[in-house]
Structure P
Amino acid sequence: MPDTLPNELSVALAGDMDAEIAAHLIREDGDEDVLFALWTPSHGSTRLTALVHTPLFPLKGDRQRHGNASFNPQYFERACAEASRQGCGLAFLHSHPGPGWQGMSRDDVAAEHRMAGAVVALTNLPLLGMTVGSDGTWSARMWERTGPRQYRPRWCHAVRVAGETLRVSFADRLVPPPRWREEFKRTVTVWGEEAHGTLARLRVGIVGLGSVGSLVAEALARMGIERFVLIDFDEVQRHNLDRLLGATRRDLGRRKVELAARQIRRAATAARGSIRRVPHPITEEAGYRAALDCDVLFSCVDRPWPRQVLNHLAYAHLIPVVDGGIQVRFRRGRFTGADWQAQTVGPGRRCLECLKAFDPGDAATEREGKLDDPSYLDGLPADHRYKRNENVFPFSASLAAMEVMQFVALATGTRGLEMGVQRYRTMPGIMEQLGNQHCESTCDSALLTARGDRDFVLYGHDHSAAAARKRQTTPGIADSASPP
């Protein structure tokens, strides 16, 4: 780990881990308490996130409580040894009696400063300090080395707790709350100013800017979302024009991320904002790292490998994923019906693999490049799942609306909006509510929670993206798509 930390820092905990730690630190008698914990780094393209996963609860004689709380050297030494043994970072957590984002007292600064040098020497990662208020709000900082035996605290931009809901506490100085504007007056009326302040400040990634993703982007821009990360390697083609929001013949050959950025700028109701355009798939490192900078991800993809990667991010990196898919049915060449389904995945929720949203074998097939091999596809039956790509704009619009409502329910916790898994069936015209189910007992998602990429990585060479880059850079190919 270099001495200089990235510009943006954040912390993430799973919902059940947050509850376990808060039960220890937030005491009924109002006294403060202390705790050490382990964390794993999640390295995005511009952000470092500390994934807190293993509390090291104090043993008898490890700490003293006297209104305030302090720890004895043996506790610190045991925590350092465990962090070194597991190859993790070390976090020092304590509670304050007041609500909201907490600052640091002189004693807090002195205690953490004394630990900073030893921690980085033993773990090669900065000391993470965290404080929880009486209402469960977290604040956090990482201690950055500025010279020989010199360290300073760098405040984290946000701390997110990912579970059945997404709870995020922001450092207002670094991520200011949105300014009131008449443009989103009615939007705020529904879920309130506090919830809107959370929604607007989340960095939202949209993976896939086709028919569903472009509609999701438009809806979020009008709702006042300020920070977007758009991830898609593809360009606008003629067969996209019947269902790609904002696209005209003049946009043929334009990258979809550029088109989506243009639509967001036109529709935005926020006073400020940022749009990061990532012309890479999430299955390659550039797209993957950009996704790690996000607080929430929308899965608007129709292939198995990207879904496998997104599923990994939802659990191993604690970034909730709002996912959806459409299945159109034909019999003897005639339309017989369609279903579309939306769900949110992450800690405490059923994962995409257990929901049958993707098959690991299909992901492996795609990774080998077979889904982009015409000779392989020609050998499959006409109704094979690899060949199903029919869709129309009304289906996409309905699914996009469902995904946006899943996002609002997740991030605001508004009563009456919890969705669970939703499935709409055009025949017989019903919406099924499947609730929040848990994974199969054999599923590995829970074991990977907050582990980051310690065990493996899923990105690599994407054959479909490579073909798109060739189209986009070969003279005459992209231009030939332009209208006469």
Structure Q
Amino acid sequence: MQNFLNLCQSAIGEEYVLLDAMQQAPYLQDWRQRATGKALAVLRPATTEQVAQLVKLCAAYQVPIVPQGGNTGLVLGSIPDRSGKAVVLSLQRLNTLRQIDIDNSTITVDAGCLLQNVQTAADQVNMLFPLSLASEGSCTIGGNLSTNAGGTAVLRYGNMRDLCLGLEVVTAQGDIWHGLRGLRKDNTGYDLRDLMIGAEGSLGIITAAVLKLYPKPTSYGTAFIRLNSLSAAVSLLTLAKRHCHNMITGFELINRLSLQLVHKHFPQFQTIFREESPFYVLLELSGSDTEEATYQQLEHLIASALDAELIEDAVIANSLAQAKNCWALRESISAAQAKEGKNIKHDISLPISVIADFVAETDQALQLAFPNCRMVTFGHLGDGNLHYNVYPALDADHEPFLTHQVDINRIVHDKTHQYGGSISAEHGIGSLKKDELLRYKSTIELNMMRAVKQALDPQNIMNPGKLI
């Protein structure tokens, strides 16, 4: 492999072919520090043309490629296995904001651009790029596209697939597909863009994208709401859609334990309610009206929900600072979980109409199998995406509990499948859920996916061992 490495060094510069173990280390461990891979080299190209050169070399020498953005994934999709045969191809140096087209409401960016930088660039021209994630300061656009990322604003703006118009992709053969078209209508054959989005780097390497921008809202309304049941939260969502569906930006579900953990580990946050409830909803409206009009719209919705006895209490933010505090509570759940200790995570989606029954039945099944286990249930109720995480009993040792992951996954995923849901809503499959995918996808679906993989990557060098 020395000749291969020498050619890589000639293609992108010796300093950007990382061979030293210490230099490679940040690229080889996953975000949650559960697994560490091994790589032949870490390659850090700076242009699409350099990516193409490297892929051609990998194809010629049959070297597997693991594309990587910010390495913030949660399903072990962006790190290599332990064989040491693959290279990690980092896109971090491809970080140019290429163009903002205000009249077309688009921004064209390299795949290595941080999500937060794209948000800022849009904001500077009084526009909005609406994808919002807890990892937005470190995740990249290429990674967001490769996993079809969701976040808190999907109800209003859609997933990453909905936010992308065109792509530039390096194929498994090292060719460059120049698909950076800012078109909203293009019926000229198969939609290769949508095929690449969500493929987790298994079909090609996304190097740039044309993304949609939106008018920046001029007003926001935020409410933290206390409810006595999950079914009431679903009914509240239905009511909110009737009253102001075009204005709903976020509808986040938070169960009692989620909020308790935030207050336990981040005591600087003020308690919003004196009394606790089983569930809470963080609701946000945004629009082009005045702040007063949006506030009145939200106030009217809350009054209607109280009249219908759907909610116990609600606090409407009276200032931007109060609204930020509400969102900080929601966004701190993952960090609070990490401080509490390891748990068994699930990123699932379900038809909204069955979520209450699913949670009730699955909670009960888990309690029967693992008495006193604790559920941290939160997520994007507005689009049916739950982060349904399971902790051991209070004061129990976490490590022995984690050995039951397969059994707990079976309970949760079987129930998810029974209710017509998906075992991965926004995190992807990676290598972590690959066997689960085989369990729940039909033979026809799997064969179609394999046919696409074989056609576009016949040597199986693009992120092998991931997704399929």
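The table below lists the values:
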item	result
FRET efficiency 1/(1 + (r/R0)^6) of positions 128 and 304 (r between Cβ atoms, R0 = 25 Å, to 0.05) - highest-scoring structure of P, Q	Q
Parent structure of the calculated result 15.1, given that mean count of other Cβ atoms within 10 Å over residues 32-39 is the read-out and P, Q the choices	Q
Structure (P, Q) behind the derived value 12.8, 40 of Rg and Dmax of the Cα atoms in Å, for residues 96-183 alone	Q
Among P, Q, which structure scores highest (criterion: FRET efficiency 1/(1 + (r/R0)^6) of positions 24 and 376 (r between Cβ atoms, R0 = 41 Å, to 0.05))	Q
Identity of the structure behind 72, 56, 45 (criterion: Cα extents along the principal axes in Å, calculated), options P, Q	Q
Per distance in nm of label points 7 Å out along Cα→Cβ at positions 136 and 280, the highest-valued of structures P, Q	P
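No lab work stands behind these numbers, since they all come straight from the coordinates. This one's a predicted model, so the numbers in the text were calculated from it and none came from an experiment. Cβ atoms are built from the backbone, for glycine too; each structure is taken alone.
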